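Novice: Got some structures for you, see below.
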Structure I
Amino acid sequence: MTVTSVHSVRTGRPVFPRTAGFLGISAAMVAILVAAGTPTPLLPIYERQWGFAPWMLTLAFGVYALALLVAILVIGSLSDYVGRRPLMIGALALDLVAMLVFLFAPSIGWLIVARIIQGVATGAASSSLSAAVVELAPERHKKLGALMTGVAPLAGLGIGALFAGILAGSVFTVWLVLAVIMALGTVFTVFTPETATRKPGAVASLAPRVSVPAQVRGLFASTLPGIIGVFMMMALFLGLVPIVLVSAFGVANPIVGALAAFVTFAAGTVVSAVTSAVRPHRLRLAGAGAMTIGAVLFVGSVGTGALPLLWAAAVFAGAGLGASFAGTTRGLVPEVKPHERAGLFAAIYLVAYLAMGVSAIVAGLFVGVVGVTVMAVGFGVVTALVSLAGVLVTSRRHQNR
């Protein structure tokens with residue numbers, strides 16, 4: 001009797017075959033990330049409709065990142081104790097609630113509430129969906145599961161921005177489509193086979209565990225500029241570029257901001273997928289270098305008003321963030337024991353999402369003081385300096401080994 005049929009007998013409910021479960025849960029993981037990238041081109045539309053200050057847009061982006069971080073730290077390992085299915089069902093249902101709040105939001109305050117709910121849902125889904133995808137992958141194609149978890153985040157964010165940009169003429173339609181998708185995903189997950197055995201300790205697992213094992217502390221420290229640079233770059237193209245396009249370039253068409261985000265994350269997805277044979281330190285070095293170039297090109301585009309430079313910045317920044325983060329995880333994870341990985345990932349994401357959320361909120365505060373153009377140039381300069389520090393630290397560490 002197969003694992004799937006045994007599970008069906010135990011629970012008294014039908015379940016999909018494991019291959020179907022793999023495909024469905026992979027689609028659900030991408031869908032949650034598509035939803036996360038969707039607000040990028042839509043927030044400036046809300047700004048024009050409701051007339052709120054630009055800093056409110058960056059606040060809406062920043063609180064999402066911080067809510068996601070809290071969810072990862074608190075709920076990140078819960079599926080190891082209660083099973084994958086309950087957490088996946090809860091995360092998808094919560095994201096459905098977020099889509100409905102977006103759908104009927106009457107003000108920027110409700111958009112911020114929706115972003116907080118969405119951040120919690122995405123954070124809750126990240127570990128359980130990723131683990132389920134790997135565990136449900138066909139035995140002969142286990143690498144496919146790992147590849148999916150690696151490329152889905154960047155691909156989903158890019159697709160989400162493009163999807164919203166194309167349908168930006170009807171914001172209601174965007175959120176309605178995503179609400180239907182989340183509802184279908186929730187129902188599908190109910191009939192997905194469980195891949196983890198329940199065990200005691202669920203309540204204790206809610207206490208955040210952030211730890212960097214002694215054997216990788218030096219390496220982890222050397223990756224910090226790269227991690228911060230990656231997530232500042234993500235904040236730039238997901239949260240700030242749509243505002244900059246309107247204020248600095250006079251481009252009000254939301255599809256342009258959507259395309260900029262799509263190009264960025266498409267480049268990152270491709271680089272992450274095709275560099276599996278490249279040594280991690282070389283990936284980090286090349287990634288930090290590309291991000292430095294991307295940030296400089298972004299500053300040049302804003303300073304000169306040359307839109308083509310922005311597209312070049314998107315390509316370099318995307319390739320850089322894909323290479324840098326892949327190099328970070330591929331360099332750190334194999335050096336620690338399996339039971340140490342959860343704490344290590346918590347440490348990585350603590351730095352990452354603090355960098356994303358705080359930088360976006362601080363940038364928003366500066367908008368009201370110095371204006372969008374000066375804020376954008378300053379953000380680009382800081383990102384370039386952080387990324388350049390990544391180049392120098394990575395290079396020095398490799399030379400000293």
Structure II
Amino acid sequence: MSAALDITGLAGHRPSAGKSDPVARARTIAPIIEAAAPRTEAEKALPPEVLDAMHGAAIFRTLIPRAYNGEEIRPAQFFRLLETIAAADGSTGWMLCQGSGCSFASAYLDPSSARAIWGDPRGVLAWGYGTGDAHVVPGGYRVKGTWGFASGQKHATWIGGHCRIIEADGSIRKDADGTQVERSMLVPRAQVRFHDVWNVVGLRGTNSDTYSFDDLFVPDEFAVRRDLDHERRVDSPLYKFTTTNLYASGFAGVSMGIARGTLDAFIAMAKTKTAASQPKPMRESEVLQSGIAQSEAKLRSAGAWLVEVLEQAWDVAERTGQVGMEERAWIRLATTSAIHRAKEVAEWAYHEAGASAIMIGGPFERRMRDIHASGQQVQGRSSHLEMCGQYILGMNPAGRFF
């Protein structure tokens with residue numbers, strides 16, 4: 001670890017609201033993350049010095065309740081935190097977002113269970129996409145299933161699997177309105193079987209592998225259901241937001257950070273380079289001057305608007321105790337728009353960098369693959385814009401990711 005970056009005093013850190021800025025801590029460790037980015041991708045895992053720096057700066061704990069030595073930061077801060085880390089490396093930012101989003105479940109768990117997972121200052125929960133079966137048995141569930149996209153599973157200490165509940169008589173548990181009940185079953189990582197299938201174009205470092213629970217017993221207290229008022233154990237404005245709100249904000253931050261890193265690398269190159277067969281330095285090109293200015297405007301305005309929307313939603317949560325449909329609609333629109341603007345900026349900078357951009361190991365090639373991989377995730381779907389338009393027109397949009 002670089003002697004110039006003194007984070008040793010943060011080891012075992014218990015952040016206090018208003019006294020410790022997680023974005024500032026992220027800036028402190030960003031050079032470590034950026035220097036290790038090629039290894040993170042090649043090894044499909046966070047190198048030890050990166051993981052030590054992240055845990056030392058306590059940035060996996062920003063969405064955990066203060067009662068469990070977490071930070072309960074505002075969603076706007078969370079967005080800026082992810083933007084800062086992803087500017088250094090997209091895969092690292094992605095894994096931080098996924099682990100942080102999973103830790104949101106701590107507000108819905110029995111306190112003893114939450115402490116069992118996150119009482120360890122290096123405790124991280126990871127989970128993926130899919131639905132398994134949890135069969136009701138005395139004291140808990142017998143769980144079978146296979147899930148995909150478990151980002152960051154190599155450094156996780158616990159793994160979750162989302163399951164439908166199968167009653168003892170074989171029926172599927174439903175709410176009074178007929179909605180199928182699902183709970184996330186949480187187990188120590190050592191009990192899980194992983195499948196080495198993460199062969200992808202971008203975000204390789206996340207090692208978002210597929211995994212299976214092979215008839216595991218999960219006690220009742222480690223089966224969590226999120227985003228319902230009657231299940232919430234911690235009363236705080238943060239947990240009036242949904243898990244989707246935080247995932248959307250964080251992954252928007254990842255895309256924005258990757259774009260920021262790409263644009264900054266291009267600006268640095270344009271200051272000193274004269275392109276082949278060109279009579280003047282790149283910095284004197286009116287086309288590039290205009291493009292850089294427009295790209296800055298896109299990133300800064302998209303980020304500023306998302307922060308504004310998240311802060312307005314926070315104020316509503318404080319005043320009313322909930323984040324309503326109007327706030328969720330604007331969060332969805334601002335996050336989806338930010339992801340799309342980030343992709344546009346990264347593509348412009350990559351194209352204008354010319355042949356320099358295609359060199360493996362340079363500042364552009366990995367980021368271009370990562371920005372396209374990040375844009376493929378559910379938070380970047382263009383169909384979200386349709387639902388937002390429906391809301392603006394006074395209709396009643398319905399969708400899981402709204």
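Novice: Say we calculate relative contact order in percent (Cα under 8 Å, 6 or more apart) for every structure; which of I, II gives the highest result?
Specialist: Ranking I, II on relative contact order in percent (Cα under 8 Å, 6 or more apart), first place is I.
Novice: Next question, about the same structure. Supply the structure label, taken from I, II, corresponding to helix-only ellipticity at 222 nm (-39500 (n - 2.57) for each DSSP H run of 4 or more, over all residues; to 500) with the calculated value -15000.
Specialist: Here the read-out was taken from II.
Novice: In addition: Can you rank I, II by Kirkwood radius over Cα pairs in Å and just name the one with the largest value?
Specialist: II
Novice: If you don't mind, another one. By the measure distance in nm of label points 7 Å out along Cα→Cβ at positions 32 and 352, tell me the structure among I, II with the highest figure. Mind dumping the intermediate values first?
Specialist: Details: I: 1.3; II: 3.4.
For this comparison of distance in nm of label points 7 Å out along Cα→Cβ at positions 32 and 352, the top structure is II.
Novice: Now a separate question. Given a computed value of 1.58 for Cα Rg over 2.2 N^0.38 Å, for residues 152-311 alone, which structure among I, II does it belong to?
Specialist: The value was obtained from structure II.
A short reminder: the numbers here are calculations on the coordinates, not readings from a lab. Note that the structure is a prediction, hence the values are computed from the model and not measured. Cβ atoms are built from the backbone, for glycine too; each structure is taken alone.
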